[in-house]
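Listed below are the structures to be examined.
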Structure I
Amino acid sequence: MNHKTISEYLEKRNDVLYVLAEKLTSLSAGCLALTVTFRRDILSGNNDVWILKMAWGGFILVVIAFVLLYLARMELYRRVIDSAISNNLFISGKQPWYFKLAFYALFLGFLTGIGSLAFYGFTH
């Protein structure tokens with residue numbers, strides 16, 4: 001595989017990741033908005049508010065992770081531009097350190113939020 005082909009596959013992989021991140025963030029923001037708006041109807045006398053708060057925490061984590069992913073994406077582009085301006089033959093495609101943190105936080109937050117809501121739904 002040549003350098004151009006590898007670069008194209010890395011770009012495609014990253015594009016898929018960012019689209020997935022956008023979808024998970026949209027779902028999380030929607031769930032957060034709906035559950036906060038209708039929390040009185042959802043709780044209606046139940047004392048298990050901790051489950052709902054855990055779901056909210058997970059959804060908020062997804063939104064924060066999404067922002068970090070996009071900040072990492074901007075940093076990567078800045079590095080590529082800086083390399084191109086300095087006529088550097090080697091352009092590093094290495095993501096910043098917080099990219100991996102945001103990547104895992106995105107999925108952990110989404111699974112926590114959805115799992116908590118599902119648990120709450122099944123138990124009530």
Structure II
Amino acid sequence: MTMPSDESSAERVAHFPLRVASTLCAIVGLVTVLGALVIGIPALKSETPTSLPLVAGLLSGAAVVAAALLVLRGRRLGGILIVAASIAPTLLSLLIENRFRAPPLLLILALITVLANWNQLR
């Protein structure tokens with residue numbers, strides 16, 4: 001029976017900053033999904049029903065959770081995905097509602113932590 005080499009086991013373990021970034025992304029993704037459900041479901045029952053908050057929030061939250069998994073595995077696609085997830089709701093609100101809505105502060109913090117560790121992603 002062969003033991004795994006130190007290099008292969010070191011590659012499988014994510015660096016501490018990447019674990020922090022992926023954990024923050026996962027938390028932000030779950031909060032975004034919950035927030036989308038809390039805001040989106042009453043918006044569907046209002047006088048002028050709109051599904052924009054629900055769809056944008058669910059897609060953005062799912063993308064951030066997927067980015068968390070990719071960042072934990074050390075993939076650059078996770079960084080690209082979190083950038084797209086932070087830009088998409090803002091662009092949708094600009095295009096549909098004609099008003100600027102900044103991304104949440106926790107999403108910006110998750111984006112900064114992932115991009116600060118960009119050189120560790122492959």
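Please treat every number below as a calculation from the coordinates, not as lab data. Keep in mind it's a predicted model, so treat the numbers as computed, not measured. Cβ atoms are built from the backbone, for glycine too; each structure is taken alone.
Suppose log10 I(q)/I(0) by the Debye sum over Cα atoms at q = 0.14, 0.22 Å⁻¹ works out to -0.61, -1.13; of I, II, which structure was it derived from? Traced to structure II.
One of I, II was used to calculate relative contact order in percent (Cα under 8 Å, 6 or more apart), giving 33; which? The structure behind it is I. Out of I, II, which structure matches 14.4 when mean count of other Cβ atoms within 10 Å over residues 30-37 is calculated? Only structure I yields this read-out.
If you work out distance in nm of label points 7 Å out along Cα→Cβ at positions 14 and 94 for I, II, which one comes out largest?
Numbers: I: 1.5; II: 3.0.
Once distance in nm of label points 7 Å out along Cα→Cβ at positions 14 and 94 is worked out for each structure, II has the highest.
Please state which of the structures I, II yields -25500 when helix-only ellipticity at 222 nm (-39500 (n - 2.57) for each DSSP H run of 4 or more, over all residues; to 500) is computed from it. Traced to structure II.
I, II: which one has Cα extents along the principal axes in Å, for residues 46-109 alone, as calculated, at 45, 19, 18?
Here the read-out was taken from II.
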